[in-house]
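Quick note: the coordinates plus some simple rules give every number you see, no bench work behind them. Quick caveat: nothing in here was measured; it's all calculated off a predicted structure. Cβ atoms are built from the backbone, for glycine too; each structure is taken alone.
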Structure P
Amino acid sequence: MSPSPDPFQSARQTSGTLQTTFGDEPITMILRHDAVREAAKDWQTYSSNHPFRVPIPSEENLRTMRQLPIETDPPDHKIFRDVIEPFFRRPKDPHVITSTEALIDRMLTEALTKNSVEIVRDFALPLQSRALTLLLNVPESEAETWIAWGIHVFHDTSTGSSKGQTLETYLQNRFDQAEANPGDDFFTALTRATVHDRPLTRQEMMGYANLAFAGGRDTIIHTISSIIAHLANHPEHLTFLREDPKRIVNATEEFFRVISPLTHIGRVCPVDTNVHGTQVKANQRISLCWASANRDENAFPAPLETRLDRKPNPHVAFGAGPHLCIGAPHARLLARTLLRALSERVAKITLIEATPHLESESTYQRNVGYDSLTVRLSPS
């Protein structure tokens, strides 16, 4: 049986929370839209200042440094975030926008020449990696190394082994190069940055870079594959966008709501806390379930429907509060540009073969993106 499109519906409507476990760790998931948004803003009750414990499952065995700025609380969070904010504002730069359009146009041109294309590894992964070079202001050739890492920068899904050390070795080498031959790139900026009137430590530089490579990788890849699969299954939506390009902005937000590529994120309760009727002990984790909040019928009429003209659309696919995803402008630019290119250049997307990516935990299952997706793109 396929997972429910909303595996959290029953628990959200009854108690508003779901008790689950990851390994041996009990976690209380907050499910309702208003409650998730409120908790995301309440960093005193639900803290991010706990290395390795913000992602779910936790990542003690995958990396050796605290990810910055996400694993800090205000006011330090803003201080650390300000260091890299200029790079994550680059998607609003006209030059970066034009370069992103050219990148997607070039990759789409190549895909249109083929009888079929496997979207996940042969389109979405290269697109995510090459677009990241624009964000970090490094040569596009650098993306070939990142593409070779595969879909997950920490995990080898074919063997179950960890690749965390591969990333750390790469980052150490890049910072060594930046110190020896400085430029205008992300790595050089970190070697020159200061916080609290002191230079960043190498461990802090690594923490920023680790998040930059891990934080938006599989989420963007899953978003791209999900969009293309949806348009293959709903050709009328491709026509809808083609008829009026102004519809693309609202459509982009609706795709992020429906896909919700990051199911949830962890927070730690510093003291014993009553979480909507559930007692959570000090130093235990809860989760903010973005995927459930984005299907809350009290926030979204007909939440299981994909309405490309939905407005307003207060989704939380990028989180909420002080930790609102710093990579949101980058993800939005990629999705908008891809939708515009598809609507202009593709007459039809034919689904050939699809293997959904199943996220299966102790108390829920949901499909998030695809492990493989083969389609045929017919040119306009």
Structure Q
Amino acid sequence: MTTLALNVAAGRGVRAGSGLPKQYRPLGGKPVLRWSLEAFAAHPGIDSVLVAIAPEHAALFDAAADGAPKVLKPVFGGKERQETVFRALSAVEGRTNRVLIHDAARPFVSADVITRALEALDDHEGGCVALPVVDTLRREDGGECGELVSREGLWRAQTPQAFHFGAILNAHERFRDHPVTDDAELARLAGLSVALVEGELQNHKLTTPQDFDWAARHARALDRREAAMEFRAGQGFDVHKFGPNADGSTDHVMLCGLPVAHTTGLVGHSDADVGLHAITDAVLGALGAGDIGAHFPPSDPKWKAAASDQFLSHAGNLVSDRGGVLVHVDVTLICERPKIGPHVAAMKKRIGEILQLEADRVSVKATTSEGLGFTGRGEGIAALATATVKL
């Protein structure tokens, strides 16, 4: 499954003032567009980022996207947003399975919003990020305050809007001559099921000069928060001996979230995933939050044969709860057997999925102990891990 983030940036943005199109105006030291490019590129669920631009903005785009990872060659949009999105989708047909369509004028889209939009595609054909309407609504009556309008069931649509690629491209093809203001409406016309996904106030679309005043204050607040953060490192170590797995099986070992075929299992109360246990302890150590046994006691039958991705996910959530960011994890597996090399790429991917980290922020290595000690005698596996956290 591959996922594309499409940033719609072909508008002229004249209402925001300043002369420059709003998606290229400076905000907190970088163009508005750059904020969303970095947000999508940093998310482990996004494989590539495409931007639809106006032809006359090519130089502005090049400057804004310079050096940004995952960003593809831009596509030229049309006169209206609907045409722009259709052109962009058509340009990458057959190259991706899922697409997130985002307004480039929403610079503060968060990783949580992106994740929730993607998760909507697990059981729906689309996902529409939105906020429930909380203000009292009134209809205008000749410039005066008119009748109340019920806000029950009303939501304010945001982006990104997530779709299975073929379904939304088909909707665009079918309803090209039916003008709408967002892609979720096209999906609805095509009979697709579109889930409402919880948005965020900070995921605000910049349109007026007042919006940019707010955005500048928000960017400064983010800078202050960034300056107040510190880096911490944690270390984890774990050992499990060979023998039957907790579920009685003996045909594989669990390592870094994957079942690896072997002639025996690993003994432990949980699934004995020595790699994930070491990383979990490293993350907890960086937080000063004890060790894995304090959070998941081996004496508790609840964790009998439990999958260790739960433990690592919990540690990652503790970082988020503290307002922190997990920057990097590194784990070394120490064993004579099984061979780890063929599984390293898949292990990195799985750890990244659990912690919502890009693969290049995850390191998995393996070594032997040259026949020395319990690992050298083939009695078990050890793992040593480090984690870097920004708090």
Problem - Origin of the value 24.6, 88, where Rg and Dmax of the Cα atoms in Å was derived from one of P, Q - result: Q
Fill in the blank from the handout: Taking distance in nm of label points 7 Å out along Cα→Cβ at positions 105 and 265 for each of P, Q, the highest value is that of structure Q
Problem - For 15 (relative contact order in percent (Cα under 8 Å, 6 or more apart), calculated) the corresponding structure among P, Q - result: Q
Exercise for the section: Supply the structure label, taken from P, Q, corresponding to helix-only ellipticity at 222 nm (-39500 (n - 2.57) for each DSSP H run of 4 or more, over all residues; to 500) with the calculated value -9000. Expected result: Q
Completion exercise
If you rank structures P, Q by mean count of other Cβ atoms within 10 Å over residues 233-240, the highest one is Q
Problem - Structures P, Q, by mean count of other Cβ atoms within 10 Å over residues 65-72: label with the highest value - result: P
